[in-house]
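What follows draws every value from the coordinates through simple rules; no lab data is involved. Keep in mind that this is a model prediction, so the values were computed, not measured. Cβ atoms are built from the backbone, for glycine too; each structure is taken alone.
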Structure I
């Protein structure tokens, strides 16, 4: 029987990426399978804080579901850190182009704002990284989740390129490459990405 993992997200791109990286030994579900799961305000100051908050909230919800007794809850928070912007967009990556009272903003709007902030900056001032923190919790357990972190170093291109992936992928060029994640595609991103690095650590921990 595959190990059941409920992902604290309704993002289909993210769910597919996680399922692909974990493989057939795991069955991934999302919040779309549990429509009564509450929305969680991601107001923590760190990626870890948001990931833990989402994981514990989903554990509390799923304890009422009879079909979920032996599985795990997986929550993540991730984003882009640009050095010259003092780590921004950071925890606000998904809502970078929105006001503090609004929800997530469209990828194109976030990308446009980032390019505007970096307008005129030379290549050596466009260094950045994607960072991801995963929080993994037992379905019927209490206490703090296990945390797994991954990062991918690179820089921000001067213009978007490629249509693969989502978020800032069309702008992010990973270290030692000349193309963006939007051009490189899912297979290469799966080997290099921040989420992939964190998931490999998590998978190794689960297998032990």
Structure II
């Protein structure tokens, strides 16, 4: 609904965003629509580092944020156009944040996948928290999952160990940089506490 101009009724994703207001300006009729411009918080990490478990517990622990798991909108069509998946989630988070609460979005990603999207302009900033852990802990967690999740074969584990390494090595040099949270030795409650402390202090 947010991309529909309330004046002329045109649907446009390419509205001009003016930070002073802030306003979204319709490129057809130049109507200025005031909106709420909040930060977005993204929790990323390899499969097995605790993203979903932490965010599920966080959703029940805070009234300051709306916590969302990005997998709920995944479908096979996004395998061909993954950029549409990122754009869709930014659009969803933009609309949710109009209620005055920022979103914590959980899902495997890197900053460049969001920062180049057109819907990115509606957020004041995007902050990234990358969950990581030791290789042995990651492999053990993936092998212990139910069979239907198909995470126990060696190729799958190796792929996520590699991404886990990449996050550790590159978190400080992405644009913007990512904050790391090592979940190897901490409980779910401790992960939630650190996640919310990180989001609240920014």
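Among the shown structures I, II, from which was the value 1.01 of Rg/Rh (Cα atoms, Kirkwood Rh) calculated? If you can, show how the numbers build up before the last one.
On the way: I: 0.98; II: 1.01.
Attributed to the structure labelled II.
Suppose you compute FRET efficiency 1/(1 + (r/R0)^6) of positions 28 and 156 (r between Cβ atoms, R0 = 30 Å, to 0.05) for every structure in I, II: which one lands on 0.50? Could you put the intermediate results ahead of the total?
Numbers: I: 0.50; II: 0.05.
Matching structure: I.
I, II: which one has mean count of other Cβ atoms within 10 Å over residues 44-51, as calculated, at 18.0? Display every interim value, and only then the final one.
Details: I: 18.0; II: 25.5.
Attributed to the structure labelled I.
Looking at FRET efficiency 1/(1 + (r/R0)^6) of positions 20 and 36 (r between Cβ atoms, R0 = 30 Å, to 0.05), point out which structure of I, II has the largest value. Could the numbers behind the result be given before it?
Details: I: 0.65; II: 1.00.
Ranking I, II on FRET efficiency 1/(1 + (r/R0)^6) of positions 20 and 36 (r between Cβ atoms, R0 = 30 Å, to 0.05), first place is II.
Work out the source of 3, 12, 19, 22, 16, 12, 7, 5, 3, 1, 0 here, i.e. which of I, II gives that when P(r) over Cα pairs in 5 Å bins from 0, in percent, for residues 84-171 alone is computed. Could the numbers behind the result be given before it?
Numbers: I: 3, 12, 19, 22, 16, 12, 7, 5, 3, 1, 0; II: 2, 12, 20, 17, 14, 14, 12, 7, 1.
This value belongs to structure I.
Quick check: 14.0 is what I get for mean count of other Cβ atoms within 10 Å over residues 12-19, calculated from one of I, II. Which structure matches? Walk me through the numbers before you get to the answer.
On the way: I: 16.6; II: 14.0.
The read-out comes from structure II.
Hey, P(r) over Cα pairs in 5 Å bins from 0, in percent, for residues 68-115 alone derived from one of I, II reads 5, 20, 23, 20, 10, 6, 7, 6, 2, 0; which structure? Walk me through the numbers on the way to the answer.
Numbers: I: 5, 20, 23, 20, 10, 6, 7, 6, 2, 0; II: 5, 18, 32, 27, 13, 4, 1.
The structure behind it is I.
Out of I, II, which structure matches 25 when relative contact order in percent (Cα under 8 Å, 6 or more apart) is calculated? Present the calculation step by step, with values, prior to reporting the outcome.
Numbers: I: 18; II: 25.
That value comes from structure II.
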